[in-house]
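**Q** As structure tokens, here come the structures.
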Structure P
Amino acid sequence: QGQAQIIINMVDYGLDPQEAGDAPRWQHEGSSEPTGEPAEGVGLLYLETGVPAASKAQLEAMGWVLRGPNGGFGGYQNVVMQQNPGGRWTYGAATEMRKDGIALAY
């Protein structure tokens, strides 16, 4: 789920690689049984700190059961080749703020 959230942040919301990785994440669990059969309800939605209160209220109004961070939001490093407005290609790098890492490109 984490990598999909990063891609959505970059493609749909236009965030740069670091902003995309720093954005609050969510994790969904429990909408199916271990057998793959649907479970009752929508499961649990774990939200990181930083999700706006208005967003939480909307999710709860839609029936989601919300929980705080559970520590399972993954890790992320990214190197992206980008074309600047002058047409020159450069590299951009980002790393996860949730764990040790370094943003480095050569």
Structure Q
Amino acid sequence: MERLHCQFANANQLYLAYMGFLSEGGLFFPSLSPWQLGQRVCASYRLPDDPQEHRFDGVVVWLNPVADKERPQGVGVRFGDDHSRHRHRIEQVLADQLSSTQLTSTL
């Protein structure tokens, strides 16, 4: 299984990557590698000011095959079976930003 990792330096970076519009939630990972929708991946991330690495198995559900002015190249990965734990953790960090209208890396 392919691996992806992202370390978020601040809440704004996390906001840009968070895919809260998915029922299970997910994260966008910048990547230059080719990916396929439905591809299973082992992903990990670190939240701002948190040394712990959080891991999950997920599925590629979004592709930005090339970068443009507003969005980087990469993939969106839906959280797997433990999605509620990841959503809760991320939404705690993003509490003040979840209602923002700022564009993200996916929408």
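We did not get these values from a lab; they are worked out from the coordinates using the rules stated. What you see is a predicted model; the values in this text were computed from it and never measured.
**Q** Tell me which of P, Q gives -0.68, -0.95, -1.26 when you compute log10 I(q)/I(0) by the Debye sum over Cα atoms at q = 0.14, 0.18, 0.23 Å⁻¹.
**A** Working: P: -0.68, -0.95, -1.26; Q: -0.48, -0.83, -1.40.
Computing log10 I(q)/I(0) by the Debye sum over Cα atoms at q = 0.14, 0.18, 0.23 Å⁻¹ on every structure in P, Q gives -0.68, -0.95, -1.26 only for P.
**Q** Thinking of P, Q, which structure, once helix-only ellipticity at 222 nm (-39500 (n - 2.57) for each DSSP H run of 4 or more, over all residues; to 500) is computed, gives back -4500?
**A** Values: P: -6500; Q: -4500.
Of the options listed, only Q reproduces it.
**Q** Looking at relative contact order in percent (Cα under 8 Å, 6 or more apart), point out which structure of P, Q has the largest value.
**A** Details: P: 23; Q: 32.
With respect to relative contact order in percent (Cα under 8 Å, 6 or more apart), the highest-scoring structure among P, Q is Q.
**Q** Related question: One of P, Q was used to compute Rg and Dmax of the Cα atoms in Å, for residues 24-79 alone, and the result was 13.1, 41. Which label is that?
**A** Of the structures listed, the value fits P.
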